[in-house]
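Before anything else, here is the set of structures, which you'll find just below.
Every number here is computed from the coordinates shown, using simple stated rules; none is lab data. The structure presented is a predicted model; accordingly, all values stated were derived computationally and were not measured. Cβ atoms are built from the backbone, for glycine too; each structure is taken alone.
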Structure P
Amino acid sequence: MFVIYFKVLILALVQGVTEFVPVSSSGHLLIFHKLLDFDFVNNLFFDISLHFGTVLALLLFFRKRIADFLNDSRLLAKIFLALIPTVIIGFLVEDYVESLHSVKIIALTLMGGGILMLLAEKLFKTRKSHLLQVKYKDGLWIGLWQSLALIPGVSRSGITIIAGMSRGLKKTVAAEFSFLLAIPLISGITLKKMLGVIGNESMISSWSDYWLLLFGAIMSAIIGYVVLKYLFEFLNKYSLKLFAWYRIILAIILLIFFYK
């Protein structure tokens, strides 16, 4: 029993960190599921519980900001505008995206995202240092780029921060917009997936499985909250190069193992 809870803790740690750090949570979860040989009664439902935890982390971290956010109709409109491309493209390519869950694809997208981060740090200059300076066309642009995160290994936070930087947003502003955008997006995706597995014959049935799900969600929320707290401090002081080189090195390691 201790071993299974330890594996759940590791996966919650992976989800809590990689959901917000620009290194791809879906790619890392797939890798660690294989490394830990973790096979829950319903792996999709387990991953949904981890994502639910990170949604809770977002709601708790931005609880004061959300109140202001809900009273700002222009910011709400920009968030809604940014959601449209992802929702439409996601609906059209959903079945195709499922076929892209492979180590090779993840390795290639990790490397591509790392290279984009290095280029973004070199090419894009900061012109907008406050969330109120985000324009409607900035929101739409970020939403279009966010659609790429449907591909495993891309990283939703990473690609939206790069998109924001390309529009002149300071990294912390791009990250704040990205995470506010993540609240309705991840909540919607999590709810959709949950409705898709409810009633499935392979659904969990024992109390011990429910406790595992609850433990995973709580740990994912706690870890995600801590990561959010320190991520903005990091982005204020440092570049994306650390994340970029991590992605590139991990991609090379994965490709070596894949071709072996």
Structure Q
Amino acid sequence: MMNDEININNYDIAIFDFDGTISSLRYGWENVMKPVMLECIYGEPPYPNKLIQEIDEYIECSTGTQTIFQMQWLADKVKEYDKNENGKDAFEYKKIYNEKLLLLVNDRINKLATGISKKTDFLVYGIEKFLAHLFFNGMKLYVFSGTDTEDVINEAKILGVYEYFEDRIYGAEKNKINFSKKILIEDILNNLDIAKEKIIIFGDGPVEIKLANEYAIFNVGIASCENGTNEINRTKYKRLKKAGASFIIPNFEELI
């Protein structure tokens, strides 16, 4: 039975963030991004406490945004600190970061392929059952993500959830700077005959929550642990509450 406080039957369209909301294949991305930023900005350690704090705070507030915007911030910081004579543009930094992150992601994909891991190990608790419920009840499901579209599609297929979204997966474009999450919301509102009251947004980061509030769209913060359990992630909970989430749950089992 659906949770009385979120009657999902009131909505016609559901929009999901991908990483951390559906998939945990990229879990731990912060631990990849931080050392990349430190090295690119400052070179060798020891690193100034001020820089470490700046990076921690930026990663915290930018969770859910497109990688290219994070890498533009990095490029600006490289110039600001002026410690690296071989500064690069945001797209070059994105390439460096993605190559390191994909080492982690591909290792997990290989474990799935060889049977060491199972797909539920990399799906947020309850999400597959929830998506199936919405899909078979006629709701249109969308993904918007800061990850490149082709990577989201590939990972959705690997995890067995692609069929629920069909061609409605919107991520970043490899060689462009555009805010795909904002573009998708405006496209739905402007081109589909649907009221914003019929749309619900799910996400684990402040970016999509703030964006939903900007358009007065009901949103659900997912304070997921990304370790296959149904526990609540206290760090995400605080982040989502600060962003103004309409409702916060630890996983999707809460809604079925």
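Below are the figures for this structure:
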item	result
Given 2.7 for distance in nm of label points 7 Å out along Cα→Cβ at positions 143 and 231, calculated: source structure among P, Q	Q
Comparison of P, Q by relative contact order in percent (Cα under 8 Å, 6 or more apart) - largest value held by	P
Top of P, Q by distance in nm of label points 7 Å out along Cα→Cβ at positions 31 and 247, largest first	Q
Computed -14500 for helix-only ellipticity at 222 nm (-39500 (n - 2.57) for each DSSP H run of 4 or more, over all residues; to 500) - originating structure among P, Q	Q
Among P, Q, structure where P(r) over Cα pairs in 10 Å bins from 0, in percent, for residues 135-174 alone as derived comes to 33, 53, 14, 1	Q
Among P, Q, structure where semi-axes √(5λ) of the Cα gyration tensor in Å as derived comes to 29, 22, 17	P
